[in-house]
Structure P
Amino acid sequence: MRPAAVVFVHGLWMTGHESLLLRSRLRRAHHYVTHLHQYASVRASIADSAAGLRAAIAAIDAPRVHLVGHSLGGLVIMRALQGIVAAPPGRVVFLGTPTGGSRVARVLGSSRFGRKLLGRAIAEELLVPQARRWEFERPLGVIAGTAAAGLGRLLLSFDEASDGTVTVAETRIEGASGHLCLPVTHSTLLFSARVARATADFLEHGTFAT
């Protein structure tokens, strides 16, 4: 039987190469064939980034295609799935994706320089209030960090659990099949062995091991 594929979608200001360790761990865990989807996280619109991801998924020949998105990458996945007519089945994991909005983005986006730094996709997805619900057939698992160290601490003081950039509350989305909190920062979501194991568990079984 051919192995399932996993497509990793990186976050803002990233290239995806920072996911090398995570992708390696996923390959070892369940012999997945991993793919890195890159996009222009600052320059491109969310629609263009989503269209590129849909094309990448369509080009993969595998019985199952799972999707893993870090931060903004999760929002790109959501937009891409809205336009997919037919694709192999699979599951989705979000790592620190602010589906419920982002206070850090709103603070940074309050200035002209900040909006330019954040780019088009963030402006379209996080600076405009919108209610989100997971309504896709693919089960979604969300992993949030609770080690509050990161860029966000330079911009505001968190009065709730966070990964230093995104609060746990901001990662919650109605319709998700599972939500897991681990003691990692926004960046170290990508390097943690516990996060990799939890991601592999959800992709394989549709639940987080307790």
Structure Q
Amino acid sequence: MLKNEESIITENIPFFPLGIVVLPGETRFLHVFETRYKNLFNDIGNFGNCFGIPFITRGNVHEIGSFVRLDKVLARYPNGELDVAVRGVDIFSMTRLKAEHPQRMYPYGDIFLLNKDSIEITKTSVNLFEAYTEKVLKTNLDKYPKLNFYVIANSIGLTDLEKYEILMQESGKAMNKVLSDHLRLRTILASQYNSISEHYSLN
């Protein structure tokens, strides 16, 4: 995982482990139904409306996760369940995990909070994204006036595992390499699909 001089240690933040990766600038929607996470959202104002989402696969909690902010409570139900929108703020590497808060039931711990702006986008990634926007999205880069690494990553339909693969890279260069590979593949697949569609039609 990428660490640098801009890394910031943040202690005792609440965790909501999930099988999702929320990249900076991305919005995801959650349904909160477990008692311990209802408790978390009751306390969220004490943490600046922010919490961590450690990434889970097959029941394993990984050190990589998303630092997110509660954007909006979309619905509250009589049983205390919630529908919420959260927005990615940063990515982190977890250094300590406690399964349960002393006063509450949700997990918490410490993280290295990483400066998202430390990942510079390469010219190769920009050029490939330009081709992707033209061939797949049928638009151009003018739609993205504040183009950066995460704007591209959030625009190409990456799965959570693909996002995790990017975040696991040890350098910004390596992260750009994986992103570029995804851009190439998606552009090729879209071109092949369009070519097939031009030759065949459904009855």
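Each reported figure results from applying straightforward, stated rules to the coordinates on display, with no laboratory input. Please read these numbers as outputs of a predicted model, since none were measured by experiment. Cβ atoms are built from the backbone, for glycine too; each structure is taken alone.
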Across P, Q, distance in nm of label points 7 Å out along Cα→Cβ at positions 67 and 99 reaches its greatest value in structure Q
Rank structures P, Q by FRET efficiency 1/(1 + (r/R0)^6) of positions 83 and 131 (r between Cβ atoms, R0 = 25 Å, to 0.05) and report only the one at the top, that is, the highest. P
When Cα extents along the principal axes in Å is computed for each of P, Q, which one produces 63, 49, 33? Q
With semi-axes √(5λ) of the Cα gyration tensor in Å, for residues 107-178 alone derived as 24, 18, 9, matching label from P, Q: P
Supply the structure label, taken from P, Q, corresponding to distance in nm of label points 7 Å out along Cα→Cβ at positions 19 and 115 with the calculated value 3.0. P
Looking at structures P, Q, which one was distance in nm of label points 7 Å out along Cα→Cβ at positions 123 and 139 calculated from, given that it came out as 4.0? P
Have a look at P, Q and say which one yields 65 for percent of Cα pairs over 18 Å apart, for residues 59-170 alone, as calculated. Q
